[in-house]
Structure 1
């Protein structure tokens, strides 16, 4: 999430405003924004934590330390403000009212985000109980090769692939009845490179419980 500078076009063209947090050690719980965001710390410090625990510490008054942060649209994160508070300039891809800017997650939604982070390891473990509870009986699962399978075939076809979860989970859409998330999963390819796959999962409330109704995989990138 850390960056060395604000891209010039963003600094020039995007909507910006100064944000001040005066409460020492203030904690902002897990949330996301519906727009892309860039920050530049002028004074004080803050630490941003991605859903998987990766942290970005940005500081405004100590030369040599990062003071710029990029937060993609929908990125789930929490924030801890430093002892002296923090002042930062925020650039947004689209204007947003401050009162509705941060979408705070409920405990139930945080639990769902955490389950998405666990999925790669649960696949490695062939954890039928975990997936039987998480997946809808109406599941549509798209493999990266484009083939479509249902819940029964998914549960019958676990294999060890050395999958690894990303620290990042993004919420692309949220209503009281649906949540659409995206995250990346990496695994070694047969040629020894690292393959990355975009996993987009649509969760629907079924009898009061979040169930994955659609799980869409696509190849994201290949790093040699």
Structure 2
């Protein structure tokens, strides 16, 4: 059974989230502090982490930063759960590598749907497909990316964003199309969110980053056509 780590110092919220995820067939474990969350994530990495920002010891942002900086936990999808509603908080969260952002009060059923949507994208599709452009290679089955044959750690949303652009094979994808396709629900992903993720992907691709071109007023595309193998 897939295991989700819930990090929240409010036991009522943690139990509510846990119940709804268990109804979806997921196993859950709860951490009430940031230090406990880091310990549990390192000991037995979960398939996804739901992370509250307001924790009694370590701020959720710092927990996210730490998780992303260690190889065993660097690719685990993270959904930030918080009462903070300012756009700057969402942007900072995405800058640190969060995959989604849910504000309190929230619908437990909607949160469960978002969890299932992210997990659906991360499961092995048993495919031999390889997408390649220049020095960039994307392996959808393994959720892996390499640049000049060196591994590049992408978050779930970063991987999905690059995958959509590569599958478009040089065609322009509009901003609305990318936000709806990658985030999976209309209106939650702002233009600034998309721009933040594009910038992060470019940085991680290094010298291959300029392959992602901005089409002013429309969206993004890859500079060269993509070769599909398998």
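Out of 1, 2, choose the structure whose coordinates give helix-only ellipticity at 222 nm (-39500 (n - 2.57) for each DSSP H run of 4 or more, over all residues; to 500) equal to -12500 when calculated.
Numbers: 1: -4500; 2: -12500.
Of the options listed, only 2 reproduces it.
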Value 1, 6, 12, 17, 17, 14, 11, 9, 7, 4, 1, 0, calculated as P(r) over Cα pairs in 5 Å bins from 0, in percent, assigned to which of 1, 2: 1
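When distance in nm of label points 7 Å out along Cα→Cβ at positions 116 and 172 is computed for each of 1, 2, which one produces 1.0?
Label of the originating structure: 1.
As an exercise: distance in nm of label points 7 Å out along Cα→Cβ at positions 68 and 140, calculated from one structure in 1, 2, equals 4.1. Which structure is it?
Structure of origin is 1.
Where is relative contact order in percent (Cα under 8 Å, 6 or more apart) largest, in which of 1, 2? Walk me through the intermediate numbers first.
On the way: 1: 19; 2: 15.
Comparing 1, 2 by relative contact order in percent (Cα under 8 Å, 6 or more apart), the maximum is at 1.
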Structure with the greatest value (metric distance in nm of label points 7 Å out along Cα→Cβ at positions 12 and 108, set 1, 2): 1
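Only the coordinates and a few stated rules stand behind these numbers; no lab work does. The structure displayed is predicted, hence computed values, not measured ones. Cβ atoms are built from the backbone, for glycine too; each structure is taken alone.
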